[in-house]
Structure P
Amino acid sequence: DKEKTVFILKHYEGLAIKEIAAIFKTSDGTVKSHLFRAVQKLQSALAFYRSDLGLEES
């Protein structure tokens, strides 16, 4: 999905927000929203492992 793609472009490919926005022909704010939701989903998916390791949620 778009959130995953935006996350990969930002964090693995090192693209800037403006570059990603240009690729998707959208605003910087929309890209930031996709990134925020992607991070939320990732944190949620990893929450089990945090508790399994005895780490507190932040």
Structure Q
Amino acid sequence: TGNHRFTVFSKEGILLLSFGAQGVGIGSFSEPRDISVGPAGKIYMADTGNHRIQMFRMEKK
């Protein structure tokens, strides 16, 4: 996205989670392009501008 963030919305359009910023550190993004959810809820994001795939775990609270 143009804002270099990871956001999650409910089916109703309510913002549930948002994090990240433009940069090169862990949890920062540069031109994120795609996202995929794998086994056990792992989320993979193609961080294109940083030439890497970042993996996150969604934990229930």
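To test your reading of the models, identify which of P, Q gives -24000 for helix-only ellipticity at 222 nm (-39500 (n - 2.57) for each DSSP H run of 4 or more, over all residues; to 500) when calculated. Structure P accounts for this read-out. Looking across P, Q, the calculation of mean count of other Cβ atoms within 10 Å over residues 14-21 that yields 11.2 traces back to Q. Look at relative contact order in percent (Cα under 8 Å, 6 or more apart) for each of P, Q: the largest one is in P.
Computed from the coordinates by the stated procedures, all read-outs in this text should not be read as laboratory data. This structure is a prediction, so every number in the text was calculated from the model and none was measured. Cβ atoms are built from the backbone, for glycine too; each structure is taken alone.
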